[in-house]
Structure 1
Amino acid sequence: MSPATWQELESVLSRPKFGRYISLEERQQFFLDFSETVEFILNMEFRTDICRDPKDNKYLELAVNGQAESIITGDQDLLILHPFLSINIVTVNDFLFNK
């Protein structure tokens with residue numbers, strides 16, 4: 001995970017609409033627990049602006065800098081780029097059932 005993707009995850013899960021599903025305290029505990037297990041990629045040398053949604057470039061950058069094999073997403077702005085360099089960009093179904 002990069003600092004940029006961590007910040008987005010925090011921002012999204014802090015939205016009030018998630019309070020219907022999980023309490024603020026549970027979300028805070030999730031971040032505490034997750035922060036102890038996640039690997040942060042801090043050396044983000046590779047940069048790109050290829051994605052038609054500029055907010056999604058951070059996921060491509062993380063995948064390249066973290067040497068990922070795949071990005072699993074439902075985001076059409078990312079899926080349309082499959083493959084990106086040597087990285088597969090696939091849906092959950094494709095990842096699980098079409099290996």
Structure 2
Amino acid sequence: MNERVKNEKTDFLCRALVQIKTPEEAEALLEDLCTIAELQEMSNRLVAARMLDEGCTYLEICAATGLSTATVTRVNRARKYGSGGYELLLSRLKEEQGE
């Protein structure tokens with residue numbers, strides 16, 4: 001995690017996230033933890049990462065998610081130069097779906 005945001009509080013959040021066992025538990029935590037707008041934004045960013053992985057264009061992604069091209073660019077930059085979180089989760093989701 002980036003040193004600007006890594007601290008005791010973010011460590012606590014990360015430890016809490018790994019305790020989640022089911023999609024229903026994840027849904028319950030996210031509903032309690034996030035506003036509707038925050039949850040929609042995070043969901044759209046993950047969908048954008050998946051669509052980038054599938055070769056979709058920025059315009060297709062913007063149309064499907066409502067994200068700006070600037071946000072899609074940030075997602076793509078994180079995919080290419082970030083910590084690898086998008087790729088890790090997307091590959092696990094593909095495995096789960098048998099792709």
Structure 3
Amino acid sequence: MAKRTKSALKNARKNLKRRIRNKYYKTRTKNLIKSVFLAENREEAEKRLKETISFIDHATSKGVFHKNTAARKKSRLMKRFSEFIIKLEENLTSLEK
């Protein structure tokens with residue numbers, strides 16, 4: 001068996017901590033994105049959207065996401081959000097009739 005140096009053991013510990021932190025950020029991001037589309041009304045959806053975008057930016061600053069990955073996630077989220085709002089408005093108007 002190969003000898004393990006102190007620095008290799010320390011790097012293994014650091015990698016474990018980073019992997020746990022990254023998993024938390026990525027899981028929370030996915031859950032926040034899902035929660036945006038579970039909103040009952042427009043105001044709640046916009047509030048959740050703002051929180052989600054803020055969290056993605058925070059995760060990017062921590063090094064969890066590359067800046068281009070974060071931009072792509074936010075862009076796709078905004079595109080889906082626009083479609084969601086249109087459908088939400090249609091559903092509300094059809095219920096009122």
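Read-outs: derived from the displayed coordinates by stated rules, not from any lab. If you're wondering where the values come from, they're calculated on a predicted model, not measured in any experiment. Cβ atoms are built from the backbone, for glycine too; each structure is taken alone.
Quick notes on this one:
- Which entry (1, 2, 3) yields the derived value -11500 for helix-only ellipticity at 222 nm (-39500 (n - 2.57) for each DSSP H run of 4 or more, over all residues; to 500): 1
- Looking across 1, 2, 3, the calculation of distance in nm of label points 7 Å out along Cα→Cβ at positions 36 and 60 that yields 3.0 traces back to 2.
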